[in-house]
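Multiple structures follow.
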Structure 1
Amino acid sequence: MIYRIVAAEGATHNPLLPGLPDLVWSSVVFAILLVFFWFRVLPNFKKNLDARTEAIEGRLAAAELAQAEAAAKTANIEAEQSAARADASKIRETARAEGAAILAELKEQAAAEAARITATAKAQIEAERQAALISLRAEVGSLAIDLASSVVEESLKNDKTASNVVDNFLKDLEKSAGK
């Protein structure tokens, strides 16, 4: 109708507006194509989209599962490292304690050895002092005999009296040294 009104007025036909038969046939073809796409193509398209969605969701779930496993393994490794650090710390402390005990034992052994060496040295010094005292007594006795013989002018070297004189002289010397 619009077409007739425009043609009746004597106006020229607008090239931008299609004719009525063109509009009807275009609408029929459009409706057929729409029904074909609606019932044939669209379900297949939805099926493919659903399959892709499920595949992506499955991969995401697998990725989340792998990530959870990795987190669990990481936590397990961290716990093992923590336990290893604690064990290493205990071993170091044990070694330090054993080292201190060994050091104390070595110090004790050194002190005992030093005491033994000191006692041996004291005994040796005492023995040497006794030997020196005996040697000194003999020499002092010999000197006393020489002195007495020169004073008295007689030889007392082979006589019993000389021995008694020397012993008395040494006793007097000890008494005077003790005072």
Structure 2
Amino acid sequence: MIEHTNKTGPVPPSGQEGNIVLVGMPGVGKSTVGVLLAKAAGLNFLDTDVYIQSHESRTLQAILDSEGLDSFCRIEEAYVLSLETAASVIATGGSVVYSEPAMLHLRSCGTIVHLDLPLDLLAARLSNLSVRGVVLPAGMGLDDLYRQRQPLYQRWAQFTVPCDGKSQEQIVDEILAALTRL
């Protein structure tokens, strides 16, 4: 089921159709921060992982197990490209940055925010990578995945929010403050 908040609030940056798109590594807190950010900004909330699972009627891990990594990425791309939402906070799956068409679509309808956390803190949060539905090629560890994805997150994001040592509320406040400066 797709989680939404139904509040009205401040008008987001013009020309962006009001979406705030959160990207970052699995475990960084995109969904949790996204819900709080949506409430604070009076926007809707959409989690693309939940959206995919809802429409596919199976977990991300089940899709990965039955379809493989490449097919999963194509499925994820198709769902992201189908999004026609405005005035929303969109928490993306960590692998969305592998798809240039998906990222161009997200950028065309919103501001992309990279939530960043050091690798050691991510590792402490992610003890269950093999069942979490993470696009992780065989033989690759979390450290490899981190090194592979960080440049992609930085490429697409309008700004990065370092999350180390901050509460979720502080992260939300920092995002809102950065958006007002754009």
**Prompt:** distance in nm of label points 7 Å out along Cα→Cβ at positions 120 and 144 computed as 2.3: which structure among 1, 2?
**Reply:** 2
**Item:** If helix-only ellipticity at 222 nm (-39500 (n - 2.57) for each DSSP H run of 4 or more, over all residues; to 500) is computed and equals -14500, the structure in 1, 2
**Value:** 2
**Prompt:** Given that mean count of other Cβ atoms within 10 Å over residues 56-63, derived from a single structure, equals 14.9, which label among 1, 2 identifies that structure?
**Reply:** 2
**Request:** Output the label of whichever structure in 1, 2 has the greatest value of relative contact order in percent (Cα under 8 Å, 6 or more apart).
**Result:** 2
**Asked** For which of the structures 1, 2 does the calculation of mean projected area of the Cα convex hull in nm², for residues 40-87 alone return 2.5?
**Response** 1
**Item:** Entry that produces 1.9 once distance in nm of label points 7 Å out along Cα→Cβ at positions 32 and 136 is calculated, selected from 1, 2
**Value:** 2
**Message:** Matching task: 48, 8, 5 is the computed value of semi-axes √(5λ) of the Cα gyration tensor in Å, for residues 104-167 alone. Pick the structure from 1, 2.
**Reply:** 1
**Message:** Given 65.6, 197 as the derived value for Rg and Dmax of the Cα atoms in Å, which of the supplied structures 1, 2 does it correspond to?
**Reply:** 1
**Prompt:** If we compute FRET efficiency 1/(1 + (r/R0)^6) of positions 80 and 112 (r between Cβ atoms, R0 = 30 Å, to 0.05) for structures 1, 2, which one ends up with the highest value?
**Reply:** 2
**Prompt:** Given a computed value of -0.34, -0.41, -0.93 for log10 I(q)/I(0) by the Debye sum over Cα atoms at q = 0.11, 0.12, 0.18 Å⁻¹, for residues 64-159 alone, which structure among 1, 2 does it belong to?
**Reply:** 2
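We did not get these values from a lab; they are worked out from the coordinates using the rules stated. Only a predicted model underlies this, so the values are computations on that prediction, with no experimental measurement involved. Cβ atoms are built from the backbone, for glycine too; each structure is taken alone.
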